[in-house]
Structure P
Amino acid sequence: MKIVIVGGVAAGMSAAARARRLSEHSEIVVFERGEHVSFANCGLPYYVGGEIEAEQDLLLHTPQSLRASLDLDVRVNHEVTALDATGKTVTVVGPSGEERVSYEVLILAPGAYATKPPIAGLDSPRVRTLRTVGDAVALRDRVSSGARKAVVLGAGFIGIEAAEALRMQGLHVDLVEFAPHVLPPLENELASTVTAELRRLGIEVHDGTAAEAIEIGEDHDSVLLSDGRRLQADLIVLSVGVRPDTAVFEAAGVACERGAIVVDEHGQTNLPQVYAAGDAVVSVDRVTGAQRPVALAGPANRAGRQIADHVFLGAKARPLPSPIGTAIVRVGELTAAMTGANRSALEQAGIDFHTLHLHPAQHAGYFPGATPLSIVAHIRSGDGLLLGAQAVGREGVDKRIDVLATAIRAGMTAEDLIDLDLAYSPVYGSAKDPVNMIGMIASNVLDGTLKLWYAQQWAGGEAAGGTVDIVDPKRVLVLDVRSEAEFAGLHLPGALNVPHTELRQRLDEVHEAAAGRPVRVLCASGVRSHIANRVLVQAGFDSASLSGGMKTAQTVLGAEAFTRAS
């Protein structure tokens, strides 16, 4: 069998390697448009920042090493420019010119290319993307050549990594993001923590702002922003998103949706013996059912392997799993990670859900070095199915998100999370791990033991977890059950302060202050307010506890929403 693979990075090389392990006698040819094959895309920003010192460390394999170990015919600097599905050939342009190459099975893994917004000046030689080893080398060369000011357009994962890398090299860095906050898939209440860390690193963050033009100068460029500011730049990193690189194949009859290749559960396209995988393919989100490309290395590698399985094993091959979008990024001393659906995706899909906020320590609080995690989790109303989770913190984020990603894949509910038997030592975690705590809080919400209110509801906003229930101090009594000192430091205007340890003795005072109104309770993180909420409910009050407490409210509402004691 002759297998031709277009694209020699994650999905393509995974398919090639697996195909060889399944068939020693097949002819396997890989065409890669760039000069490198099987390189570490995700390591590029760390090379720019100097943490990966040598360019060679980014090159996992070469055509020569792949020939020696797997007998693969890998041809770099070869671009596939046409497909004839009827004749089963592809047209390839390489260093020696154009040729037609036949195939019995064709696997398309062309990846994606950087999106270019419609702004003037993108043709400046100072504008670079960060998609290839050559891009990373060029950026590092610019730094070594004396660049002092950088502007990064786009604050997604790559944009943030690029901004941090350039800042580590001593550059002044401006980070521009059109969306309301950095890392747009991250919930707003977590993204604000990431923004604060970027600013602590010395990176200037311009969120909710667009780049309108680039003025090309002799010594430097100027980036004009929609808010009127002008940013000087010795180099500009374009990282505003990617699009599937599929034009050649769509023109040849490969079915696409919005430029992404449509495949079945085994990676087969609409054309006979033509498969596709990776960033260029439409994936079906496991949680919401939404169809979109998922530009992540893990799903691409696994899809390539499973396509090779289907080519050689047929019905015995497992179907491609639907992705859940697990991703992680380092930001200074913080880690931000996510898995499953976020609030926006769930609302667009019309799924009823509850949102939970919690701020547990990453290990036992009595052991030195305990630091808080900020976690947002979404569970389905009714059965408590885990739909998505995100976390930000200094330590322990990756461990919890990986467990929660596994739980989503397994279709676990809140009660299943309670029962997970996770490794515990004071050095590593708590007897009630944060993952268990998500399950316990969710179970309380589902069975009615706990009613939540959200910072987004304050004075007319919309709830974070489904229903709209305006929390206005004229319509409800806001009861702050923190200590007097905490209350004096910062509190919501109009709130009554009754420390939770005094609540049982002061219920008459709360009755008088509420005057028949509902009571909305809060504390620092939600633990003390839950205790107070149970006291109030059993005393006959209509009571609810603020999800995530003041720690979450401050990130949602901002400092201007609070008052301090005079």
Structure Q
Amino acid sequence: MLRTLAIRDLAIIDRLEVEFENGLNALTGETGAGKSIIIGALGLALGDRTTPDIVRAGASAASVSALFDVRTWPRIIESLAASGYTAPHGELLITREVQNNGKSSARVGDRPAPLSHLRDIAESLVDMHSQHDHQTLLSVKRHIDLLDTWGGEELLDLRGRTKEAWKEALDTRNRLQRLVGTEQERLRQLDLLRFQIQDIASADLRDGEEEDLNAEAIRLRNITKLRDSVTGALSYLQDRQDSALDSLHFASRSLEHAANLDPALAASLDLLQSARYDAEEATRALADYVHTLDADPMRLESIQQRLGRISDLKRKYGPTVSDVLLYAARAQDELDGLEGSDEDQVTLEQRYTTLREIHESLCAELSFGRITAAERLEQRIGVELKDVALEHAVFRVAFESTDPGPNGSDSVEFLIAPNRGEPPRPLARIASGGEISRVMLAIKSAVAAAGSVPTLVFDEADAGIGGRTAEAIGQKMRRLSAGAQVLCITHLPQIAVAAHHQYAIEKNEANGRSVVRIRRIEDEERVDELARMIAGSVVTDAVRKHVRELLASGGA
């Protein structure tokens, strides 16, 4: 159930927080007081589309937080967990923020959530209905959902298995279509793959080869410079009369005598001798290197040709040698798959036939279950319609067969004959708004008994009714609230008096600006509000007495 709703900087609401209770909660107030803004804020928290102009003038953003108690709804907790969300201690906090530049964000618990997730979650939490918004009732595509929900867990489970079987059959068919294609296309692809694999294989590539070849090519192109530099270094080390090696040798011998006289020179002597040994080692290495410098024009040409071949393969198959080799491996896998496709095709065809038969069997079982559930629903709604002063109304569930799909092979539409002697017609063709409201309430009462959602919201869904009909709807909502929390915005005292809890919504002025306030009213304050709803601006003691009697009898 909805426990708390907190609103900030939304339309004419600056800051507002309200706690709701179990049972029937009536929200009342003068026309234009802001009642529908509060319900609209709940819709915003649950993923409704919006525009930047809902942000209160002068504010940078509007925000709405809705706290739900789902401790007794394990189905909701399991659904949240499947989407990666949690409800610690059975409490689910949903927050939505809309900035004045139009950007919107939402969180479910402590995690950011896309609006698509928010709307999916909302469907399991709240069912909202208004006099202008009959999406659940008048949208034919939702009738099958309402029927399946009424049918209970067994029917919903069967629908889920039907959907899974359809998806598996569809995936198999798509794989089969991709695999088969046309024979001409398959042969063309085989030829292309064989050519590409041979093209790469004939080059006998190896990782790191290109780098090694580039290094060797640079050395061959610069062999004269390298020889001159190395021989020049050798002349300084050993060929000259004052070569570095001779200088280091004589310096070491000279320092040996001094170190014998002063041990403090031993460390310097060690460094000098080490430098001499390193210089000798460098001299030998450079001499060996000079002997390897051999100009070979044929080798350089061969390297350039090899690098050109590698470059050509990279241009066709990948930016690096590693990418070219990976392309060859993938092409081989694809070739193996296509070469074995004849056998795979037979296997997939057999599997698709089996899955289609399974799906059709589940569709037939689902249709039978729906027909059984529809018979019970017709009877139940017949009773519910009498409770809302539609004694002669007839409700029917019409079926049509359709092509098998994810939800079975049925098309379902609710029909109603509000008056005696009329044939049942689609709900959307009911002319009277009052009849629509009553039929909607009857259907929602029946479905709520099946435990569909924890909270039902009616935004002035009592339009077009009054008198005894309004009294009947008030009592129907009160009974409906035994199985689900009900929030109802109403102008009718007959409905408000049936509520377990009543909230007064007022529009006041603060600092020269309109603000909306909501407060729970009890005892004499509630009596006064109900008396105002009955009598208008002139409230007498007799009216108050009548209100007290109605409250004492539960609004009956």
Task: Answer label among P, Q for the case where mean count of other Cβ atoms within 10 Å over residues 101-108, calculated from the coordinates, equals 22.1 - done: P
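Compute relative contact order in percent (Cα under 8 Å, 6 or more apart) for each of P, Q and report the one that scores greatest. Write down the numbers at each step before the final one.
Details: P: 10; Q: 23.
Once relative contact order in percent (Cα under 8 Å, 6 or more apart) is worked out for each structure, Q has the highest.
Out of P, Q, choose the structure whose coordinates give helix-only ellipticity at 222 nm (-39500 (n - 2.57) for each DSSP H run of 4 or more, over all residues; to 500) equal to -8000 when calculated. Each step should come with its number before you reach the end.
Working: P: -8000; Q: -18500.
Source structure: P.
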Open item on the list: Given 12.2 as the derived value for distance in nm of label points 7 Å out along Cα→Cβ at positions 245 and 389, which of the supplied structures P, Q does it correspond to?
Closed with: Q
Open item on the list: If P(r) over Cα pairs in 10 Å bins from 0, in percent is calculated from each of P, Q, which structure is the one that comes out at 3, 16, 23, 23, 18, 10, 5, 2, 0?
Closed with: P
- [ ] Can you spot which of P, Q the value 5, 13, 13, 11, 10, 10, 8, 8, 8, 7, 5, 2, 1, 0 was calculated from, given it is P(r) over Cα pairs in 10 Å bins from 0, in percent, for residues 117-412 alone?
- [x] Q
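Quick note: the coordinates plus some simple rules give every number you see, no bench work behind them. Since this is a predicted model, take the numbers as computed values, not measurements. Cβ atoms are built from the backbone, for glycine too; each structure is taken alone.
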